[in-house]
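Below: a set of structures, written as structure tokens.
What follows is calculated from the coordinates using simple rules that are stated; it is not laboratory data. It should be emphasised that the depicted structure is a prediction, and the values quoted were computed from it without experimental measurement. Cβ atoms are built from the backbone, for glycine too; each structure is taken alone.
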Structure P
Amino acid sequence: MSKNNQNPLRHAESDIETVDGIPVTAQTQAPAYQLAFTDSDFMCREELRPVRLQLELLKPQMMLDEYGVQSTIVLFGGARIPEPAKKDTARTKTLADLSRFYDEAREFARLMTLKSKEGGGREDVIVTGGGPGVMEAGNRGAVDAGGVSIGLNIVLPFEQAPNEYVTPDLCFNFHYFAIRKMHFLMRAKAICVFPGGFGTMDELFEALTLIQTGRMQRVPFLLFGRDFWQKIINWDALADAGTISAEDLDLFRFVETADEAMELIENWGAPSVRDHVPGR
């Protein structure tokens, strides 16, 4: 980011450079002397959590704005789903069978990125969680189309690294799941959910809840793999029990292929917001 030449005050980076060159004394080595914004121990204090939350919201937002990203197509899905060429390494037969959705995610991202490039590359940019499996397929499809894509990674207690297909300038890392979820949905023009586990279902239901309650526009919401989702979740039982409305089942559609998803998104209609929750 360039410095604001209209600002007559000394820039923070200049002071950081100056402090790096000061004499080493007991005073200059004391924690109290460190500039507050370069003091990692201070920034990680319990009292600074609100500041860290704000920074984690602002950094990706500012960088995406500077890059020119105006809208995104969200891909959620399992990290354990292998590409078909490696399905023999899958832990279960079901995961091996689900490997076809790796290719569907990759093809969908390719087609959507081609569409994005036709409009200048600012709209309909693919965003994934930046990890392996379906996420890798989404970022890989964008590379196949010669375009860019976003990865929103999260620091986990076990080793994790971004997949190699995320555009480096759009590869972000988060500490707070809540802020990461906000960035998934803040620019979303469509949400595509592939088979997955706890994380995928968490993202699925959080996004559906926002749409159901009118807190978010109704955008194209596609679940890839009818058989998987109907086996995992008894949607009709929720409606029959009255815990959701039958109308809530119209908030999403099942699809099987990338081509089907592209057609549904194209013909979904203008986004709208609910003004009431059916059944309440």
Structure Q
Amino acid sequence: MGETSQRELGDSDRPIEDELEDAFARMIDEGTQRLHRTWREVLATGFFGGTEVAMGVLAYLSVLHATHNPLLAGLAFAIGFLALLLGRSELFTEGFLVPVTTVAAKRASVPQLLKLWTGTLIANLVGGWVLMWLIMTAFPKLRAQTIESAVHYIAAPISAETIALTLLGGMAITLMTRMQHGTDAMVGKIAAAIAGAFLLAGLQMFHSILDSLLIFGALATGSAPFGYLSWLSWFGYTVLGNVVGGLGLVTLLRLVRSKDRLQEEREEAEDAPDGAGDGPESATAD
């Protein structure tokens, strides 16, 4: 069906279906606000994101220790994603779809995107490290399970399998973000968080933040058969694979699907007065 017919049949006059238009508008509104955060706000939301994911890791380890079933443990890890959703904190790998779409729509700049990514990544790791140290101190019975889980990731050699797992890890969490922005219903957003946790943690995909927290927990015990240099080597290729998977397998395809709508947004941003193209929220974001 042609573009003209889509405009005429839908409730809006946009060149995409009404449901996609609603999701696109939500992403642009949210992305504009997120990308106009100050450094203080970026670091604070990123720190909270790391601590909240660590609580999901605690649930994951507890269920895995009791059942030795990673699928059930993956469902328990959903606590971390639910905390991110309801607490409005920030996880590095959640920054692939919404912020990139916002930059593509010219509602924010590339330096602002890099600030969000850099600040969130560092703060996620710091917050997660602090919580994992506390968890290992508070729950010594989980130390052996934490080391075993960490070794599963950090000892895996670079191979077609592990690279594929990093790509799928980035895709899974970006898909979760896409699903959550496809609906206004909280029950749908919660279902997406649970599904994302099941795929990511339950199937033991490689995820730069989640698995780093397992590794930090193992290191906090003082009995891990590896050190921080081993983590850094593992982290390098894992985070790269997550970025490629999230951007290439989900975000890029979403941008192609909404190409005409994206072009309209870019034109509106270019025609807007100086400063107005960043959205109404930018006036108070700093």
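One table, with the values for the structure above:
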| read-out | value |
| --- | --- |
| Origin of the derived value -12000 (helix-only ellipticity at 222 nm (-39500 (n - 2.57) for each DSSP H run of 4 or more, over all residues; to 500); candidates P, Q) | P |
| Label whose coordinates, when distance in nm of label points 7 Å out along Cα→Cβ at positions 62 and 238 is calculated, return 3.8 (choices P, Q) | P |
| At a computed 4.2 (distance in nm of label points 7 Å out along Cα→Cβ at positions 190 and 222), which of P, Q | Q |
| Mean count of other Cβ atoms within 10 Å over residues 30-37 - structure with the largest value, from P, Q | Q |
| Per relative contact order in percent (Cα under 8 Å, 6 or more apart), the highest-valued of structures P, Q | Q |
| Parent structure of the calculated result 39, 22, 20, given that semi-axes √(5λ) of the Cα gyration tensor in Å is the read-out and P, Q the choices | P |
| With distance in nm of label points 7 Å out along Cα→Cβ at positions 86 and 158 derived as 1.5, matching label from P, Q | P |
